[in-house]
Structure 1
């Protein structure tokens, strides 16, 4: 157990941030899954910018690696174009 007041505060704030990151990451993963499941090109092309924005936000906040975000965006764009 931590002995310093600042270390105790750091433990609390880390837990809060971990939970927030977990929720944001799960929300984005679900959005990617839903986009991949779409068969209608019109619907998918409307949803794609929203998913790309979510991925960019996660990369900006270092929740996921920027290259992973780029790879996902590229694959999703290719998939929507092929519909």
Structure 2
């Protein structure tokens, strides 16, 4: 089992893991995995171990936007459409 990075190290990183995104945003791991599989969260994949890496600042901002749209009552298809327009 790998050790977790400190919050200071996470906040200093350009890229973070999905687990670190859960710590930064309070979103559930399964929710972020679903958003990733639906193409809502862009990531890079390191070849050596196939770990998905997310650009920290833009992904946290995107997750907060998605959370707000969900709170406003939008469905996942509506949110996906809104994200396509804004990108």
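No value in this document is a laboratory result; all are computed from the given coordinates. Worth saying up front: this structure is predicted, and the values here are computed from it rather than measured. Cβ atoms are built from the backbone, for glycine too; each structure is taken alone.
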Checklist entry - Comparing structures 1, 2 by relative contact order in percent (Cα under 8 Å, 6 or more apart), which one has the largest value? => result 1
Item to check | distance in nm of label points 7 Å out along Cα→Cβ at positions 54 and 70 - highest-scoring structure of 1, 2 | outcome: 1
Checklist entry - Suppose you compute helix-only ellipticity at 222 nm (-39500 (n - 2.57) for each DSSP H run of 4 or more, over all residues; to 500) for every structure in 1, 2: which one lands on -17000? => result 2
Checklist outcome for this item: From the coordinates of one of 1, 2, log10 I(q)/I(0) by the Debye sum over Cα atoms at q = 0.17, 0.23 Å⁻¹ came out at -0.72, -1.22; that one is structure 2
